[in-house]
1. Figure out for me which of the structures 1, 2 the number -3500 belongs to, where helix-only ellipticity at 222 nm (-39500 (n - 2.57) for each DSSP H run of 4 or more, over all residues; to 500) was derived from the coordinates.
2. Suppose you compute distance in nm of label points 7 Å out along Cα→Cβ at positions 32 and 96 for every structure in 1, 2: which one lands on 2.9?
Structure 1
């Protein structure tokens, strides 16, 4: 719930327990709320995401089945899957599909709607606003998401992170995922068309 605004119900587990591609598309325009304590609340609009289809997708961490790292992708939907990329950058994903079926959506970019000063303190005071949460690593840094949040239940009432539904359907661009070497041709990257916070290269259409 945002301070000073009417209560907004967070997305429930059933919403995430759907086809990963559908969830990825419909997350665009939804609001990610991260509450790290007093005066540390950040609200960000999701503008870019990628779908990873579990055992059906060679680019997915879950392609070869449950492992110590990717086992969370087989758990109940609506949990955070956070991992460290190249030992440097955190990447935040939301687990999808029914319990036992692996799938996740990588959060690639968002636009700050509340808590700009908090995000700037983490990312840099002079950085352009649209660049603050552009890219998976920058998004995690700006929202203070780390390996400590791996397995966090977004649907729990006491969770410090939750997702609120979008008010309207934004125009979408669709294209291949980036930064991968297998399954790169699949058009599973979704973005708010022409939004300045979307990472480069922007999906074509």
Structure 2
């Protein structure tokens, strides 16, 4: 059973091209829905972000599961002096090497993240330039893994949809479907009969994948 790669951010004023089309409510709803659905069923892997990590932490705390076994947070050492306080809630943070500058540091983090994990799918929500960069690197390093830009959240994800290989029917849902739980059930293959497990090892014998 592979993991889910989550690439997401909330566009800000420093990226006017992305912020004008971004839907912050939809971004929050999509991230929340994915974490709620996946934890206890599939592990979520993501690169630390000051807007996204708190969302993941908030949902994780509400679930009856050992969320540290169902999440894997990567963080570049470049940000050691300015990490979100929510990072302290995760005991399994992977600190990656800092490069000479921000861009090199992010590249090193992403490369290590994609080398060390096996993914079933990648989901892109909202975002700015960094989401494009993660999409391009992920697609080159794990080319057989399907990528799903949630275009309804706006930002980079909306533009990425034209680059994805999703079918016309799936692309339509990615663009207009705001009922994220059923959408994510379909693209992550987490069936209605998939019971939430407290620990990751429990899932080896108990997790079922039903039709969606």
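Derivation of every value follows stated rules applied to the coordinates shown; laboratory data play no part. All figures in this text were calculated on a predicted structure; none of them were measured in a lab. Cβ atoms are built from the backbone, for glycine too; each structure is taken alone.
1. The correct label is 1.
2. The read-out comes from structure 2.
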